[in-house]
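Novice: Read through the structures below before going on.
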Structure P
């Protein structure tokens, strides 16, 4: 493996000045964290999703794409919010056409569309799981990515060196050997991993790179609410779940995307499954607190075997 260049090693510098990104599904969580970090690196970032200041999605949460765009701009980039339902090919085609008309290029596409958080039941077999919810989850998690790739990739391929990041939950290795939550959830997350592999075969010969990327235990807005904490006092959540100490902020996976986008040798990762913790070890970026949590190694070596919580050596 080659040594990262200084440019790739400093994701918080303005290494992406003049680059154009689309973060599809940027309302909250990893999508928002990625968009903001791309902005901090100087990129123009189009952020899309269904929750706006005028209308919420079925999540019924306060985060909006306009807020994400404002955070991108405040970080040093240019944030542009475009309300988009990525299950609607007409709306997605219009989104890409707008980027083409306004920028004439697309350098980074991040598919973080999900929307299934309230649609799956833990440890519920397929014959007992609500079928309508399960099928809706698959549409939101898989069809949206396919529709967005179909319309956006011709624009991305127009400029050599483009990057596609398929966001999922779990590495290929971990998900191969581990049952993930339920039939529908497992299928959705594994499908996105395979999507990146297939895109790698299609994009690589055409001068672009596709990867699958997973954060670790993400301190999304919903997760912080579940634990009754904020990003400022998130460690208090360890009183409820000691393993929460391995969690990471959305900025961490955002810095992983910036590192990939700024790496002139990013093609070495084409078609692969990557994690934020893995890439932190390669590129040298850190989370907001200066640490480098490696959640997936921790899960395999500590949490899943039932050992006492101890993040020593894992962040």
Structure Q
């Protein structure tokens, strides 16, 4: 899969294409249906398959600090999109210049002149272009003139809930991890590289791997039962927050993960933490003994959730 960063790096492709456009935040079940359709139409019609993403996401550009929290980073999106054997991901830098390009100009200059579009796969509520004036009606009008086809993807529902990034974000922030996972079609996960921590967990008998988090994460601070994906699957717990184990409030939010019954050096390794259940909120402790006692309780709850034996814990 080829990744093209920025319109300035986009050259006219030789073949006709099938494309889809959006944020793809979460790459949830609705996105997965759309990606499957792009792949299928591309295969059947011998077309180049193209996904267009925006960085930052439009609301992050317009709303800054009040923008919706992210479900997935750009790198996570790429990881999931790659599973659908997409040929090209075009990542457009969303800035003042691009935000003022009209929908008509975007269709002609990018979709027609550069990408040789023959199919576009979109959801019913898709809007684009300056002031979001582009919509399905404009696409239908332009498709008649420029001879391309439009395929609309109907919304998907689970438990009578519309699958959308907005709803997934809502359930994650309400600590309803199970329902968020249902709409995602997979566990919510965080990917990051392990960095050195303050070694407090190790001194307590519960060594942790530490990951610096991106600021706008769709998850509350607290302790979670997790699975860790690094070459194989491990079970454990993680704390997300400002390192209460140091007994000091730190500025940057981090993730500390402790693996059960495993002694493996993960420093500088990229790992994936899959979130399954929230155990408790993050809070602070007056002493290291109280922190250690609480960690023992957290591990017991997580092991019970994963249905694994609660072997003798270090005291």
Structure R
């Protein structure tokens, strides 16, 4: 990975999951990383989970960067505006913006048609997944475009190509995740005059804290979960997509990807990075060619 020393990053939604993995890898490359979220050691969000932004900031610093935790609800414009002012006052610039705000995992009613899905929960999903990104871009991009070659990464689930032909098991989830791919495309158009780049990025089957908890395993023994779900063998750590973001941020020619929908596995092949176990899982291709084809679990050629 190329050094990101001197670069200032904001990972919005870095309490856990992909956001935490991305923040850590940006830190490992030497960046100063502002990590935001709603859960702190003093207060929890509606998720009511133990992970905190302070822990993420400490992991960033331990990895070699500088982590700065700021409690922010990205649906409250005043809080986002104050965050950006803090970054400007303290650093004078913003080079990398990663929008990983989500927070709706427990709201989705899977395989339930829209007329049966809770409308209250459904609309809350869209607020958390789309409005939060728009609000953050509104306030953060004027600082990012002050310098050339800024990078915006919109995190989602599924590439534009995959989502175009696959129903994502809930109307609200489907709308949320497909909208982010289009958002990155539109941002690329708006950022073009400023020589800045916007992409959407998806991990594969990611071993988030919630996913590991679901299968009753840890990052150390995650392969035990393949007994219950054989296709979990293609899963990847949260650091893998983090390395994808760090690779993009260190690429002087990253503008060639602007407006595109990318995946961690695809970028691993391009940049040559690996997951923490030294492998290169390509989950999006595996989903299409193995899972959707109803073939038995086999990562030969996909990991």
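Just so it is clear, none of the values below were taken in a lab; they were calculated from the coordinates. Quick caveat, the model's predicted, so the values are computed rather than measured. Cβ atoms are built from the backbone, for glycine too; each structure is taken alone.
Novice: Using the calculated result 20, 17, 10 for semi-axes √(5λ) of the Cα gyration tensor in Å, for residues 37-116 alone, pick out the matching structure from P, Q, R.
Specialist: Numbers: P: 20, 17, 10; Q: 25, 19, 8; R: 28, 17, 13.
That value comes from structure P.
Novice: Here is a follow-up. Comparing structures P, Q, R by distance in nm of label points 7 Å out along Cα→Cβ at positions 165 and 285, which one has the largest value? Intermediate values should be presented prior to the final figure.
Specialist: Values: P: 0.6; Q: 3.8; R: 1.6.
Looking at the calculated values, the largest one is Q.
Novice: When distance in nm of label points 7 Å out along Cα→Cβ at positions 21 and 213 is compared over structures P, Q, R, which one is greatest?
Specialist: Looking at the calculated values, the largest one is Q.
Novice: Between structures P, Q, R, where is distance in nm of label points 7 Å out along Cα→Cβ at positions 61 and 77 highest? Don't skip to the end; give the middle numbers.
Specialist: Details: P: 1.9; Q: 1.2; R: 3.4.
When distance in nm of label points 7 Å out along Cα→Cβ at positions 61 and 77 is computed for each of P, Q, R, structure R gives the biggest number.
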